[in-house]
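Next up: the structures, one after another.
Derivation of every value follows stated rules applied to the coordinates shown; laboratory data play no part. A quick note: this is a predicted structure, and the numbers were derived from the prediction, not measured.
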Structure 1
C-alpha cells in the first residue's frame, strides 16, 4: 500500500468506517472516497494470508479501541 493509502486507512479507522465523515474531512465527494477504498481493497487482495488470523484480529481490535497507535498496528501487521 502507498503512504496515501495508509493515511486513508488511518482516517477511516478514526471515523470508525464512516466513509461520509471521511469524505467530509478530506473535502472530497463520497464517491471519490469510496473509489479510494476500493483501490485499497484491491491492494490488500494481493497481501499474503496471515498464518495466525487471531493475532491479526487482536491487533485490529486494540487499534479500534485506541489501545495502540495506528503506526504501531501497521508495524505489528507487517511482521
Structure 2
C-alpha cells in the first residue's frame, strides 16, 4: 500500500469501504477497497475471479495487498458516481 495515496471515501458496504486513491508519482487514479481481515476467504475468491476478467465494460483489476488489519483491492477508478 506504500505505492498509493488514499483520499476520501467514495463508497461503503457492510464489510468494506472504497476510497479514491492515486498511484504515487503518477496522475492515475484508482479505487482502493478496504476489506475487514475476517473476510479472508471471500477476498481471495473475489481476487481470483476479478484477476481473470478482461472486458472493456468491466473495471480493470490492478493488484491486492494484505496489511495487519485489512485486505486492499486496487482497481480502475470510475469517475462520475457509482456503477449503478
Structure 3
C-alpha cells in the first residue's frame, strides 16, 4: 500500500488508466476479429466497413497512449494489404 499522498494519487491514476486501456484493447480485439472474419469469408464490402471502424479505434488508442504508433501502423498496413487483395 502507498504511504504518501503522491504515491496514493499515482496508484489511483494507474488504476483508472488500466481500466480504460483494458476497455479500449477489448474493443480493438473485437473489431480485429470482425475484419479477419470478413476477409476469411471473402466479403470485401463488409471487410472495408469493419476496417474503417478498426482504423478509427486504433487512431484513438494511439492518441490515448494505449498503443505505440508503429504498432498501429503495422496492424493497419497488414489489414489494408489483405483487403486490397480480395
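Given 12.4, 34 as the derived value for Rg and Dmax of the Cα atoms in Å, which of the supplied structures 1, 2, 3 does it correspond to? Present the calculation step by step, with values, prior to reporting the outcome.
Numbers: 1: 13.0, 38; 2: 12.4, 34; 3: 17.0, 58.
The correct label is 2.
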(request) Consider the structures 1, 2, 3: one of them gives -4500 for helix-only ellipticity at 222 nm (-39500 (n - 2.57) for each DSSP H run of 4 or more, over all residues; to 500) as calculated from the coordinates. Say which. (result) 2
